Structure 1
Amino acid sequence: MDDDYLTVTMLSAGLAGILHRRRHAAEGGRNDDGLLPASWRAGFTRLWWRFQAQNVAPLESDLELLALCAHPLSAWPVGLLLSDQDLENCLLVAGELSGFAEQGARLARPDVEAEWMENRVHLALRAAASANGGDDDVLVQTAYAALRRLMIDHPVLTDRDLIPWERKFDRADNSGQTYVRRLVEIAYVARPVHGPQNYLRCPACKNTVPDLVSSCGTPGCGGGAPEHMIARPLAVIYEQHRATRRFVHDPGLVEARIIDALCEESLQGVVRVTPYPGADVLDILIEFLGSDVHGQPAVLETWGVDAKDQVSARLLGRGFVWPATMRCDQQFLALPKHRADQPGYVEDLETELDGRVRGVTVIDEHRLVRRVKATARRICQ
């Protein structure tokens, strides 16, 4: 009972189930069993024993615990053995799962993902890549990387913007709809409009903002004065819904920054960068090119990079697994700078990885790029 991270992840998974049922009911669905999720009950029980161990009067009802979930964990009447950073998180924010709780729910119960739009988006992305690549693994890889980057670079799309993508990736399903359009319709909210549309966006991450003084709220975003944008759709404008923004676009920003930094002209011919190799087995594959002992072109060294932008270092460490199918000379878990700069974040992450994941180096995005460039210079000498 001394593992409070397990308690928190159980409660988070339970909250995910409760919110899913609430949305289902709002859409006219039914909850036939009438019971709270098993993970919620397990988390409540573990928490009850923690109250008992600290001689604190336990909570009397689920409603009381639900209300407590909207407060920082540090303010709960019972002390929890979590990192100082994690204790400052709530499980619920404005009636929705916090980023910390979403991370915990996914770790506690992987099938919770099936209840979220995130799973549908990834399935649609893979389907579009597979349909357009056919039996050619290289083409599937290329299509996957291009479509994923489309979602990272374009939180807002118009039906006019979509036309060239449908021409480039033109495979259609039995109904005649292209897989690319199906992906967009799943990952974005479609809004029928007439004429040009004005909106504001963050200049750094390109997420929309409601007014000139608003912060976009994207973790680690450099921000800046909101930009006035004009979209010129034919009839529809698409904006990413919350799940795509939280689980594809925002975490993908660090991947895009690393990829772009490694594709600069000075590295051409020495460093080959493959985004999302194996259709997302890893985030980035880095190959250093040179000549073998016979003077023939060869790959001298291979590095793999998995980039993660998550709230809790402890939960990230517990859930992280290096893909067994991807063998590299060096393996990196890359963090965005805003996470690596948080006091104790790297130390907490390395503590959780120690003894469980071998051969993986935790590194921030800028140090990774510098190390790649230094290795490239060494190879060129």
Structure 2
Amino acid sequence: MKPTLLERRAQKLHLATGIPWAQALKRSRELVPSAPLIPNAQPSQAVLESCLLNGIAWPQSDPRNPWGIRFLEPRPDSLIVTFEEQQRGAHDGSLTQDLIQAVIPRFDEYGEVHGIPGARVTVHGEGVLIRRIGKPGSVIIRGVSAEDWTAALAVQQEANDKHGMTYCHDLSPHEWHRTELPYREPREDTTSGRHHRKMVTSAWLASGLLRRAPLLRTIGVPLSTTAWTNPARNGGCSWIIEYIHEPRVQEPLHHHGFINLLTDPECGLPITTTALRCHCHWLPESYSVCWFDARGVNGRLGTLQVRFSRRSGDKLEDYADEPEDYHARRKLYRQIPSHLMWRSTTRTAGTSRGGGCPADAYNRRHASS
């Protein structure tokens, strides 16, 4: 049976945020049909979310879900992030330890701040509440117990003592510590402020990516998700996401559904595709990476590149050595329904650089927009 408009919108919300189907249907029913499914974060909220993503973008604990995120509940002035249960992979540490390092600000002997400048944390029954002093917006972390958080704090304290670092809240619990001040209103005349200012101008992009992290599970079985930033040519930051996966659908075009929803007017980001290179038609042993590039619309600073790296055949042996973990990762894959794979009109326009590859058909399909 053909899905209704309401069901189509709920499916998009379910895939993009990972929230359970019943909750996605309820949320979609509450929205007017013309309203976006995922609201944009307010400026201060976007900066907070950008800092969080920057901190967890290269996890040490090898989580199963992309960045360890199971699902999210976004609002303009807040974000609830539910992380997966503790999993210990090939690396030392835990997901909670990753979060401690990403969130709680601390400074070293040179005055460099690590973590989210100005952030202060409260642990209560609802989860771990993160706010920046004097700034609107909040993030609530769920899926981490108070006991795990306290234990991870103690481990980080030992690392602080070893490396000559101090928690900002120890010396300044209710106001910004002097080492954090360059980040409160970043200026061009300080090195830290300059770097942070670039991140602030691209906060909308990082926030948007974080709010749609579960959408990465539609590409294939998630094996590894990392990200980092570089200066963007148009100003701000360029976000690069390296998503290593096991393909679970017939090649080619296994990642085009993801691109379609990432740029969808109802649930996607305000970006336009500038390049798409697809090597899915190559032999698996060639192991060539597909990717797409995008930039913000309407003068928004910042660019994005998502690299689709595949693991197949012998390259999967490292994961298959742990059957329980490998089986759990395979269960995370979310296939996009065929009626959401394509749309006849879109705001994006692509330019293929891989002459003769399946991306050409994708770009011709979207070139009229």
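When mean count of other Cβ atoms within 10 Å over residues 134-141 is calculated for each of the structures 1, 2, which structure yields the highest value?
Going through 1, 2 one by one, mean count of other Cβ atoms within 10 Å over residues 134-141 is largest in 2.
Of the structures 1, 2, report the one carrying the highest value of FRET efficiency 1/(1 + (r/R0)^6) of positions 230 and 262 (r between Cβ atoms, R0 = 25 Å, to 0.05).
Largest value of FRET efficiency 1/(1 + (r/R0)^6) of positions 230 and 262 (r between Cβ atoms, R0 = 25 Å, to 0.05): 2.
Matching task: 2.2 is the computed value of distance in nm of label points 7 Å out along Cα→Cβ at positions 270 and 302. Pick the structure from 1, 2.
1
So mean count of other Cβ atoms within 10 Å over residues 6-13, computed for just one structure, reads 19.5; which one of 1, 2 is that?
2
Please state which of the structures 1, 2 yields 179 when volume of the Cα convex hull per residue in Å³, for residues 86-309 alone is computed from it.
1
For the read-out P(r) over Cα pairs in 20 Å bins from 0, in percent, a value of 28, 58, 13, 0 was computed from one structure; give its label from 1, 2.
Comparing all candidates, it corresponds to 2.
Match the computed value 11.6 of mean count of other Cβ atoms within 10 Å over residues 54-61 to one of the structures 1, 2, and report its label.
Going through each structure in turn, the value belongs to 1.
helix-only ellipticity at 222 nm (-39500 (n - 2.57) for each DSSP H run of 4 or more, over all residues; to 500) computed as -9000: which structure among 1, 2?
The value was obtained from structure 2.
Kindly point out which one of 1, 2 the value 12 was derived from, the read-out being relative contact order in percent (Cα under 8 Å, 6 or more apart).
For relative contact order in percent (Cα under 8 Å, 6 or more apart), the value 12 is produced by structure 1.
Throughout, read-outs are computed from the coordinates displayed, never taken from laboratory work. Fair warning: this is a prediction, and the values are worked out from it, not measured in the lab. Cβ atoms are built from the backbone, for glycine too; each structure is taken alone.
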